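**Q** Some structures are shown below for you to check.
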Structure P
């Protein structure tokens, strides 16, 4: 995998660096059977194919804490490594959902629809802005939003993996599953993550992985692969949270 993937959380970077997937079926197969040579060839190309397709729509779900779920719904441009999404935090204690607009690259995050932002800007003597931008946080203490956006961006690669790597007992076939009304083949890695791949076109349909310090898996579902053109918020409608940390702190970013 390309060296740029080193920015992700250390444990997760290892997972993403090995991420494969493929489709295909065989009679009499059982959960845990080895990956076939034909499947291994597709495994090696899976992330490259995402990049070749250009982009995709995505839904990321990440349960955490006490009955809380963070969901990102949007689209990603794998070519330019940029994405946008609606981020919804659903609480299980009766609090209303929290919804924000989100743009992201490998290095920066833009937050829109931020409660309290107009008041924070006025208090700081700054002009009106619709978005707060800040650098992506890395490391074991990185916010979940930062981690999830990097997981999405890292579901592509410029170079294929070695097919022979997937012919070891570290990877197994895990059955078939319907995802968004499409038949997929599921493959599992010994390290804990799994992929579901569309049986009709060998494109990645879903990626599931545990995250360090979390009790539940993160699930990334991709659909409608194809070219994307995502424009980031302009500087004139953005306040730099790194340059104005008092604003970022006031609005909880």
Structure Q
């Protein structure tokens, strides 16, 4: 299995490296998004030192970390799977000795390895030099583990969305809705502690916060949501459990969905 992951990841890395100019666009997207947040929150914090326990510098740090983590976990597995199913080209993967899920996960590793070099590192330097935002994890080992689990959770959530292509001829609508909910409830647009406490408690039991919000809080060094507080070890352990649960869900959906595939598109 490791040989397969290494081979596919390296091939994907080389493939995307040939078209690396396409990835350079994101070098502007991340800092531009952060710049917008900078001006919005600077205005909001006028005359205020704290909002929901966040100072202005803490809020900007939150968005900086969120941006970097999203560079690490970016994923297109769901869209790729839907296109393979829709066009009927998925049948080629049914003839291979490697599962498509493992193949797609290996592709993501290769893609994000290149993204680490061409996107994350340059943007990190921009945040440090241009915005004077120093993004240093409270505990680097726990942060790496949590980001990797978020990496897996992002892949599995998107892959489950892709599996719906076995039942739905076109999944663009449902995919867009789910992706919107995913980003909102993962804390990409605003920290989850800004939501009403009842909603925070509900979000704790959904998979979305384990994609981005939990890795960000682990990076910062503390976790709280809906009046609940956990140590870093506890919340990373819970995150790992949710990744396993999502893996089992994807396997169940896969076994149900593959029976619907006709070989000429869903």
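**Q** I have 1.30 for Cα Rg over 2.2 N^0.38 Å, for residues 55-126 alone, calculated from one of the structures P, Q. Which structure is it?
**A** Details: P: 1.30; Q: 1.51.
For Cα Rg over 2.2 N^0.38 Å, for residues 55-126 alone, the value 1.30 is produced by structure P.
**Q** Comparing FRET efficiency 1/(1 + (r/R0)^6) of positions 175 and 199 (r between Cβ atoms, R0 = 25 Å, to 0.05) across P, Q, which is largest? Walk me through the numbers before you get to the answer.
**A** Working: P: 1.00; Q: 0.60.
Between P, Q, the highest calculated value is found for P.
**Q** Looking at structures P, Q, which one was semi-axes √(5λ) of the Cα gyration tensor in Å, for residues 79-190 alone calculated from, given that it came out as 32, 18, 13?
**A** Working: P: 38, 19, 13; Q: 32, 18, 13.
This value belongs to structure Q.
**Q** Compare FRET efficiency 1/(1 + (r/R0)^6) of positions 39 and 111 (r between Cβ atoms, R0 = 35 Å, to 0.05) across structures P, Q and report the one with the greatest value. Write out the running numbers ahead of the final one.
**A** Working: P: 0.30; Q: 0.65.
Across P, Q, FRET efficiency 1/(1 + (r/R0)^6) of positions 39 and 111 (r between Cβ atoms, R0 = 35 Å, to 0.05) peaks for Q.
**Q** Computing Kirkwood radius over Cα pairs in Å gives 19.6 for which of P, Q? Working shown, then result.
**A** Working: P: 19.1; Q: 19.6.
Only one of P, Q returns 19.6 for Kirkwood radius over Cα pairs in Å, namely Q.
**Q** One of P, Q was used to compute helix-only ellipticity at 222 nm (-39500 (n - 2.57) for each DSSP H run of 4 or more, over all residues; to 500), and the result was -5500. Which label is that? Intermediate results must be reported in sequence, preceding the final value.
**A** On the way: P: -5500; Q: -21500.
It traces back to P.
Just so you know, all these numbers are worked out from the coordinates, no wet-lab data involved. For clarity, every value in this text was computed on a predicted model and none was experimentally measured. Cβ atoms are built from the backbone, for glycine too; each structure is taken alone.
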